[in-house]
1. If we compute relative contact order in percent (Cα under 8 Å, 6 or more apart) for structures I, II, which one ends up with the highest value?
2. Out of I, II, choose the structure whose coordinates give mean count of other Cβ atoms within 10 Å over residues 55-62 equal to 12.1 when calculated.
3. For log10 I(q)/I(0) by the Debye sum over Cα atoms at q = 0.11, 0.14, 0.15, 0.21 Å⁻¹, the calculated result is -0.38, -0.61, -0.70, -1.24, so let me know which of I, II that is.
4. One of I, II was used to calculate helix-only ellipticity at 222 nm (-39500 (n - 2.57) for each DSSP H run of 4 or more, over all residues; to 500), giving -24000; which?
Structure I
Amino acid sequence: MSDEKKREKGIAFFKKLTAGQERQAKSVKAAIPEKFTQYTMEHLFGDVWQGEEIPLELRSLITCTILVALNREAEQRIHFPGARNLGVTREQLEAMIIHAAHYAGWPVAASAFRVLAEVWPVEEA
């Protein structure tokens, strides 16, 4: 697949992932150099996320798990709502965070629950 085709697929997927978060996505894009954005759209979202071996919802849950384990709160703010857009339930995210707490530590789980409450309030669940 050509780089242009990957970029188109990546941009389309990124729009789906960040639907409802346009302001957040715009500020992230503004802070990242164009060359890095190009790699992200072509390779990460246009190629890696497009694989057929793992369903999109599971790929999203895996990504969220890694972000919790690494305590990457800024990226959680993008990927938790993105997981919702892709069909992951709040209950699945909560169960994942509880599970991750036992391997990655209580503090990262507590942080992840604070981020989840911020970006996906319980009343919206």
Structure II
Amino acid sequence: MKVNKYLDWFIHMIGYALVLIAVSVIFNDTVYIDNSFFGLWGLISVVIIFILNRTIKPLLVWMTLPLTALTLGLFYPIINILILKITDFILAGHFDIHGTIFLFIVSIVISIMNAIMDNIIIDGILKGKRR
């Protein structure tokens, strides 16, 4: 059973890495991921973002819930931007985020692409494996 959990986690990480790399290709002036080290910086950045989303993001969402409610959810991408900025700080020159308005758009696009990846592609792969 534990092998399935690790396989699920690995498939999610690969899917999220593909989303992040696709966003860095589409918004190349806003998001930069270093291609050296065999392209593993994308995967490393996804693991850092995953860890931050599991640890810091719930606390940030809870603390900013009144502000998010007042703005009808428009503040939520700001939390995603903060997570991306922390990842930028941790990885220094290997993962760079620039801009303000495009960064807001990138945050929304990443959220949409992750939802599509989770609900359609990854769940399809994992449900197909369990049959």
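Please treat every number below as a calculation from the coordinates, not as lab data. From a predicted model like this one, the values you see are computed outputs, not experimental measurements. Cβ atoms are built from the backbone, for glycine too; each structure is taken alone.
1. II
2. It traces back to II.
3. So the calculation was done on I.
4. Numbers: I: -22000; II: -24000.
Derived from the structure labelled II.
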